[in-house]
Structure P
Amino acid sequence: MIKDEVTRVSTGVDKLDAALEGGVPKGSWVAVTGEPGTGKSILCIHYAWAGLQAGDPVIYVTTEAEFRDVLRQARQFRMYLDDYETHYLGGRPSFRRPQLVVIDIFSLLKTAKQLTGDLEEIDKGRKYAALEIDVLIAAIREAYRVLGLLSEGRKSPSKHVRLVIDSLSAFWADRPAMARRFSYQLKIATHRENVTAFLVSQYAMTTKSVEASTPIIIKEGSSIKVLPASDFIDRFFRDSEEGVKPINKVGLETLSLNPKSMFFEWRRVTAVARHKSSGNTLIVRASGGRRIKVSEDHSIMAFRGGELAPVRASDLNAGDLLPAVPTTNSVGREVSVNLHDLTHSGIELVSVEGVSKDAGSEFVYDLSVEGNENFVAGEGWLVAHNSTFGFGLEHIADGVIHLWMSNPEEVKEVRRYLIIKKMRMTNHYEGAFRVYIVPGKGIELKPLTSFNE
């Protein structure tokens, strides 16, 4: 029998540990992905609690909630994180060595101010914001120091550390195309073999999509096509499959508005999404016969207070001004200008005439567009703002634990699921689990297919 030389780190959930042949391989960078409400944060609490009980110091980064809310939720599952010596980074100095270091928005803001102050003599024009990857990296390094785990000249902690970041999506929420670059930057700067990380990536685009028949423009090499969103995106999915698919193909572009120059340009499509429609869609009608069909919370680029910004379709009012591709004569699926000449053409302003409800298609669709985070769509070529995908983390992660739920409106109850999509350096169970969140216990898993523990 070959001895397993991989050191295992418990997730804090027994069934999940068994599915991973004893736990996550030490030093792994694990992405915990899924939509809101699927149990990602509770899984992180399990992981932190298991670490504290095992004697591992824990760094807990929270950007989605105050840590006191994390503590309150943990207590509901009989996980008493506040029994351990805790230090809030940026707060009062600890007199005893902490076992748990908390990095919250206040900590990140204080770190950002310090970094800005350090740069004053070098670059007075540079200011750091709390939700920047450089600020997060600096805060994590300071947490290593507070825990007493960095000796002079060393970058790797002297003892195994558990790192939780809930969630990383906050750092690229307004720049989804940067997700992969920021993820690489963070991993290069902070990942060490003595650090095992659970990193939450929020998928929150389920209903933020355009309707199936919505015309979009796709450029592939020198060929430019106008086609319904479903015709382009369906080819990346099987049967009734849903989710997000990264697009690595070079030369696949769509027409997008540069919000700085106010000119249209071709930008790379970095991902596509397809999800079951949650019900009604909205038709946004604008002057000149232009219109676009989107889900209720999908955003359209519009001018508010003299500035261009994404505005939810349901919040648009008659008279709002929208940027659109300049056309001549008729407006519709056939653009009355040469598509090859659209690059660097300026905008035409049209006004909203009204927003009405309409029955939606079976699926709704979205594009992630590099840089500008928007794409030209609809009859008459308005500008849709793409959703926050957060898929970039999966590419650099050693493991991906994905959680999702069935459409509650369809199944009439909350059904949560979990699957291990990948985990390097170990075999793992490849089936899905049904997830139950049990008061006083936390997450319990039930395998949906044969599972040998």
Structure Q
Amino acid sequence: MFTNEYVKRVYAQVEQRDGNQPEFLQAVKEVFESLEPVVAKHPEYEANGVLERLVEPERVVKFRVAWVDDSGAVQVNRGYRIQFNSAIGPYKGGLRFHPTVTESVVKFLGFEQILKNSLTTLPMGGGKGGSDFNPKGRSDAEVMRFCQAFMTELQRHIGQFTDVPAGDINVGGREIGYLFGQYKRIRDEYSGVLTGKGLEFGGSLARTEATGYGLCYYTAEALRVLRNDSFKGKTVAISGSGNVAVFATEKAQELGAKVVTASDSNGYVYDPNGIQLDVVKDIKLNNRGRIKEYADRVPGAEYHEDCKGVWTVKCDIALPCATQNEIDEESAKTLVANGCTVVCEGANMPSTPEAIAVYQDANVLYGPAKAANAGGVAVSGLEMSQNSYRLSWTFEETDAKLKSIMESIVANSLAAAKEYGHEGDLMLGANAAGFVKVANAMVAQGIL
């Protein structure tokens, strides 16, 4: 598995300590495999215990969230905030409200966030949080009460210069608004402590679109540099139907592609004529409905149970935008057999290690999540800047900055891959480029 003794030793320690956290172990293993040539070239990292410190969060906060539902019954959820690494800036990363949230899931997300934030070139450390609360099917009043209870505990651990959370799965504008309001009430301060806020109270234009748009900017740049190609005329399969998927679809269509799929946790729709985005936005963003309704409203569209089947649809480019480990080895082999030559990730860690091996063996252009979906946190960083300056940039200004950041991530990843002997490897390059910046900061700041 590992050839470098230092990497092997530290990973063994992680397995021993965190053997019951499969998602976290998967994330660490993938990164460590890429870092072997980097560590070999920098003995000072071992001398300063960089890897040992990198995999151990600076702080893990776990707390009870008690609230009352509309029937008057008491509900109890678990809340988490993992403050992983602050070497290059305050902790930054989203909050996820979903029944699958565990300490392992939050730790893998926080670990990935360290390198993702580093890649944006903005001064942000890595953190992540959330709860096993599920807002689906809950009234606005219930979501508000939960968010207020959650923030009542979280507020003591965060701040604009300490830790700046944002949204993630099931945490959108509604939830961020309730969370911000409760923070403001308790702390009696108006600061940029959360990103993804409404435009009326400090939010940034283009933040809603940022992850999906950024994914397409990254993919387009990688295609241009590595294949002398573009989105134009390509058939694209996209999973998910939340913000990331919706705006990835929008930008891919603007760039000349035909997007033919959308999905949710129940199943997927296939529209051979190209997804009608206004219909998806109405179903998912306006009404929080199920994607099945698309087939009822659009003639010629097909609905299929089992969301995994979305990867059986023939496509040139696959953009997974749903959740972790949604593409396994079987699905990856199906994609390749059906002619897919590009996979860039909008979700966090959507491909299993076995799937990634299939991409690499088939010479698929593979853009890993920590690089390809960094647009969301990049614009969150820009929102922090606007809050600090007490100003607001136009959509066009923010979008141009986003595009520039995503193109620089491709360039920096390819430069790092070449430096460490793996020219053209976007995954190794992203891990190496993100890591070196953080590692050098950790060494410079002493043993902390």
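Here, each number is a calculation from the coordinates, and none is a lab measurement. Keep in mind that this is a model prediction, so the values were computed, not measured. Cβ atoms are built from the backbone, for glycine too; each structure is taken alone.
Tabulated data for the structure shown
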| item | result |
| --- | --- |
| Mean projected area of the Cα convex hull in nm² - structure with the largest value, from P, Q | P |
| Answer label among P, Q for the case where distance in nm of label points 7 Å out along Cα→Cβ at positions 172 and 196, calculated from the coordinates, equals 1.1 | Q |
| Value -15000, calculated as helix-only ellipticity at 222 nm (-39500 (n - 2.57) for each DSSP H run of 4 or more, over all residues; to 500), assigned to which of P, Q | Q |
| Among P, Q, which structure scores highest (criterion: FRET efficiency 1/(1 + (r/R0)^6) of positions 76 and 276 (r between Cβ atoms, R0 = 41 Å, to 0.05)) | P |
| Origin of the derived value 15 (relative contact order in percent (Cα under 8 Å, 6 or more apart); candidates P, Q) | Q |
| Which of P, Q yields 13.2, 41 [Rg and Dmax of the Cα atoms in Å, for residues 220-315 alone, calculated] | Q |
